[in-house]
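Below you'll find a set of structures to go through.
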Structure I
Amino acid sequence: MKRCGLSKSEKIKSKKDFERLFTKGTTYISSGKEIKINYAISVNAEFSGVSFAVAVSKKSGTAVWRNRIKRLIRVSYRKNKSELVNICKSKRARLEIIFSPYELNQALKKHVKLNDIEPTVIEIITKLKYIV
C-alpha cells in the first residue's frame, strides 16, 4: 500500500461492488451537506484495509467540473487516509467507501478549490474512525 497514493488494491472498480454499496451500504452526509458517502464495514475480513472510489453524477455539471471534483476528493482522501487505514488494519476490518457530491454542483459552486473540499473529507474520515 502506498503511503500517500492509491494502489490498485485500494480502488473500487467493479460494477457489483458499486451496486452493493449503493443498495446495502450505510449512507452518511457531511454536516455542510456537500459530500455524501456510502460505506460498508466487514469485520475479520481476509483483506483488511480501506477500499475507496469517487462517483459523480452527470447531473452535477460538465465533464470538466466533474473530473475536477473527483480529483479534489481523491487528493483530500490520499492526504488524510493514513490513520483510518491503520485503525482498519489493527482491527482486521475492511472498509469500503464511495464518496459523491450531495448538494455540491456546478450551478451552485462553479469554481471549487481544494480548500473547499478538504475540510469536509477530513470530517468524514474522522467520523469513520469512530465507526470502525
Structure II
Amino acid sequence: MDDPDLLVEHYLAALQAADLDAVLALFAPDATVVSPLYGTVPARKFYPVLFADTAESRLTLKATMRGTRDGRELVSFWFDFDWTLASGEPAPFSVVDVAELDDAGRIERLTIVYDTAPIRGAFDRQRPGVDRDDRRS
C-alpha cells in the first residue's frame, strides 16, 4: 500500500472487525509480529490467536508518525485499544505499533509497544495453563 495513512486506517479497521483476511492482506507473506503478550510470531499465526482471545475491541487513533530505518520506511501509530477479552473481562491499554514496510508498502515486521502490567492478570486468567514460552510457537 503506497499511502501509510491509508495503511493505518485499513489496519485499525480490520483489527477492530477481527477480519483476518483483511489484516493479513496488509502484511508481507513472511511478516512477523513482536508482541509483549504473545512474543515474536509470524503474523499469519498471531492474528488468529489474538482474535480468538478477543470478544470485542474498539480502537481510537491518536497519532501517526513516519520515519526511516536503514533506508526502510517506518510507520508508527499510537492508539487506544479498548480490548475486551473472550472471557468478557476488560483489558484496555494505549499502544504504539511500529510497522517496518517492504518495498511494496506491506508490513514486514510489526512491533507492538505497551505496558502489559495493567492487563497481565486479566490476560493470564483467560489463558490458564498457557506457559509464556508456549505463546511464541
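Given a value of -13500 for helix-only ellipticity at 222 nm (-39500 (n - 2.57) for each DSSP H run of 4 or more, over all residues; to 500), calculated from one of I, II, which structure does it belong to?
Answer for the origin of the read-out: I.
Upon calculation of FRET efficiency 1/(1 + (r/R0)^6) of positions 58 and 114 (r between Cβ atoms, R0 = 25 Å, to 0.05) from the atomic coordinates, which of the structures I, II produces 0.60?
Here the read-out was taken from I.
Computing mean count of other Cβ atoms within 10 Å over residues 34-41 gives 16.8 for which of I, II?
It was calculated from structure II.
Once relative contact order in percent (Cα under 8 Å, 6 or more apart) is calculated for every structure in I, II, which label goes with the largest value?
Sorting by relative contact order in percent (Cα under 8 Å, 6 or more apart) in descending order puts I first.
Just so you know, all these numbers are worked out from the coordinates, no wet-lab data involved. These numbers come from a predicted model, not from an experiment. Cβ atoms are built from the backbone, for glycine too; each structure is taken alone.
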